[in-house]
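Read through the structures below before going on.
Laboratory data are not the source of any read-out in this text; all were calculated from the coordinates shown. These figures come from a predicted structure and were not determined experimentally. Cβ atoms are built from the backbone, for glycine too; each structure is taken alone.
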Structure I
Amino acid sequence: MFGRGERHLSAEDLHAEAIRAKVPVSLATVYNTLRRFTDCGLLREVLVGPGKVYFDTNGDAHHHFFFETTGELMDIPADHVTLSKLPPTPPGAEVSRVDVVIRLAAAKRS
């Protein structure tokens, strides 16, 4: 997963890669492993819709374009997005990170 540079993969994508590589692994094991990697900070989870999650190997602060027609994600450097105001947090809570996903209707350009 980490050997090909920065990637955005669903559990299904990674499971399919494993099967093509003749690695016998269940989809549940892939999900469990991705969740553990996320919990340890090795991956970032990017939620793009109900039940559609990608796992991002880029651990640096950044945001995403999401191409709705292709389902692809593209990184946006953190300094290319400016937030002028966040709402007050509930009592006892603090912001740990802000994730911006900008949805695009056009196909990803080459």
Structure II
Amino acid sequence: MCDDVMTRIAQIIAADPVVLFMKGTPLAPQCGFSATVARILMQLGVQFASVNVLAEPEIRDAIKIYADWPTIPQLYVAGEFIGGADIVRDMMATGELVAMLKAKNVAMTGVA
């Protein structure tokens, strides 16, 4: 894997507090799992950056190695890999996602 791609991924993750690597875009997701995570973040009112891995095949391949996680979507908060759709959905259901976002000082306009 090219070091330039890994460096670019690290820069993308460092540039925003919340980054979602997904298939498609938040308003036009190209898979149900990506749609789930984007919907949860939007429901919480979280501002997040997204990377459409379908438009960037080198990132699509490299992000799986970067996180040592085989699937997309992948959510990063404050530079930390959180997980994919199942993990984010479970964290949302238990309240762990909101608690973690608050602990990392991520603004949420959809949460009181």
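One table, with the values for the structure above:
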{"read-out": "Which entry (I, II) yields the derived value -15000 for helix-only ellipticity at 222 nm (-39500 (n - 2.57) for each DSSP H run of 4 or more, over all residues; to 500)", "value": "II"}
{"read-out": "Per relative contact order in percent (Cα under 8 Å, 6 or more apart), the highest-valued of structures I, II", "value": "II"}
{"read-out": "Structure (I, II) behind the derived value 0.65 of FRET efficiency 1/(1 + (r/R0)^6) of positions 27 and 91 (r between Cβ atoms, R0 = 25 Å, to 0.05)", "value": "II"}
{"read-out": "Origin of the value 1.00, where FRET efficiency 1/(1 + (r/R0)^6) of positions 43 and 59 (r between Cβ atoms, R0 = 30 Å, to 0.05) was derived from one of I, II", "value": "I"}
{"read-out": "Parent structure of the calculated result 29, given that percent of Cα pairs over 21 Å apart is the read-out and I, II the choices", "value": "II"}
